[in-house]
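Nothing in this text is a laboratory measurement; each read-out follows from the coordinates by a stated rule. Predicted, not measured: the structure shown is a model, and the values here were computed from it. Cβ atoms are built from the backbone, for glycine too; each structure is taken alone.
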Structure I
Amino acid sequence: MARKILKGKIISHKTDKTAVVVVNRFIKHEKYKKYFQTSKKYKAHDEKNEYAPGDVVLIQETRPISKEKHFIILKKA
């Protein structure tokens, strides 16, 4: 099974080894056929604390690291 790879922007890095990444997507409305933007926040693991808020990064789905954290940061996009 392929693991999801998403592109997003870091909005918070206040906790140790964890970054909050917001991923924006365009979705087409079923009835009106208009595209609109939605966003979702993911907590991603950052082992060396090397990324800062404002960085655009690629995150990959992985095994659960903690209760809410199941993505890791691969690299800057």
Structure II
Amino acid sequence: MYEKVLDLIASQLPVKRENITRESRLLEDLGADSANVMILVMDLEQQFDIVVEDDVLGNIKTVGDIIDYLEKRV
């Protein structure tokens, strides 16, 4: 799961996969904007066959937040 999330992030954002860590912040460290985050969420929903609730989006700040959320849902 972790590897797939890194692949999705690296394909969406202008950052090398090897520079992404669990602590990487989507906006500040990886250069995502709100549109990137929405596309990433849609990709995650499709990849893992889940629906990410709108109220959860505000709590997702880091790659680790994404992984933690997916581990609870998948």
Check: From I, II, which structure was helix-only ellipticity at 222 nm (-39500 (n - 2.57) for each DSSP H run of 4 or more, over all residues; to 500) = -16500 calculated on?
Finding: II
Margin query: Starting from the value 32: which structure in I, II was relative contact order in percent (Cα under 8 Å, 6 or more apart) calculated from?
Written below: I
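With distance in nm of label points 7 Å out along Cα→Cβ at positions 26 and 58 computed per structure, which member of I, II shows the largest figure?
Values: I: 2.1; II: 1.4.
Going through I, II one by one, distance in nm of label points 7 Å out along Cα→Cβ at positions 26 and 58 is largest in I.
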Next item on the list: Match the computed value 19, 48, 22, 10, 1 of P(r) over Cα pairs in 10 Å bins from 0, in percent to one of the structures I, II, and report its label.
Entry: I
